[in-house]
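Next up, some structures in structure tokens.
Readers should treat all values here as calculations from the given coordinates under stated rules, not as data from a laboratory. In this text, all values refer to a predicted model and were calculated from it rather than measured experimentally. Cβ atoms are built from the backbone, for glycine too; each structure is taken alone.
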Structure P
Amino acid sequence: MRFRDIKTFTRDGNYRVDIGWDYIESWIAEHENYGLELDPDFQRAHVWTEAQQRAYVEFVLRGGIGSQELRFNCPGWMRGNVDGPIVLVDGKQRLEAVRRFMRDDLLIFGGNKRSDFTDRMDMLVARFSVRINDLETRAQVLQWYLDINTGGVVHTDEEIKKVRRLLIEETS
């Protein structure tokens, strides 16, 4: 076997822009003119619990890195002619958690809502990196979704608890 014979993943979107959380609703409204679709049939339902949503928002606000991307597809996007809807392919759970927080519907850090904070969020931290791909067919989009969402290995709760116990032992 040769390395060049390995089937590679679907290319990622070439268009990328960072959007602060305080601008996300405006960005959504602006792109609804292009047929923005946030809940395509291949997306899983809203499965994050409130605790998971809270954990995600707190993780990002504390400066956690990773998992801040939203991936969309829109045929023709890179050619300047939008040939179809802008479809959310990856990041639905992250987006919904942030939207709830920004609407004061999600309490974080011991019961605080967004409007309880007296200073501005750091937009270098509280942001999404929006990528837009321009795949032409639904089959390509479905394959991209599978490429993104399969193959990773998530830690179990027990694995995380083990490391937390080790940390306590180490710092005691």
Structure Q
Amino acid sequence: MGNSFTFLKTRIEASDLEEERKRVALSNLKRSNFDERVILQGILETKAAWAFAGEILRGAHVRIFDMGARYNDWSGLSTAGTRRSSHASDGLQYRVNGPLVSTVLFGKIGNWTWVQLEGHPQGLDHVIDWVKYSLTKKNQGPYGASSHVENRPVQIPSPGHHVPLDWVHKTKMNPRSKMFQ
């Protein structure tokens, strides 16, 4: 787990989530998988995003101006699968499921990678979340609701120091890498 675990633990603890939801998120972090940690770290790796950590965990729609780098990296994750959704996207949309993010959707709009944590994967609970969204006009995320919907996203400007996953996979940062063992 290493660096991404510690980084995400710090961001969750510093977020404005309610204390009980923080406890749940921290418990889920302990059971999280590599791919969901990579995505969350990719969203929160710049200081500009730190103030929105709670909103992101509550399901905010986020756009990151990164020339689509995260989209390209994340679509190659081993657990990333294509999924249809109502969100606008240039090209395929992907999802990664896990105990920390529930379901994280991502796609690309122009030079922006967009991403959103959803409260539940597809199924009845997802339909119930959609009904709640329809009534409240708030996204339903794994740790609450957010008013940062697709037409009012959190926008993170040029992070500038994103490390492509092909490099991560070749280094000790990846626990699955032969160099790590």
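Quick notes on this one:
- For Rg/Rh (Cα atoms, Kirkwood Rh) computed as 0.94, the structure of P, Q it came from: Q
- Per distance in nm of label points 7 Å out along Cα→Cβ at positions 18 and 130, the highest-valued of structures P, Q: Q
- Identity of the structure behind 2.5 (criterion: distance in nm of label points 7 Å out along Cα→Cβ at positions 66 and 146, calculated), options P, Q: P
- The greatest value of relative contact order in percent (Cα under 8 Å, 6 or more apart) among structures P, Q is that of P.
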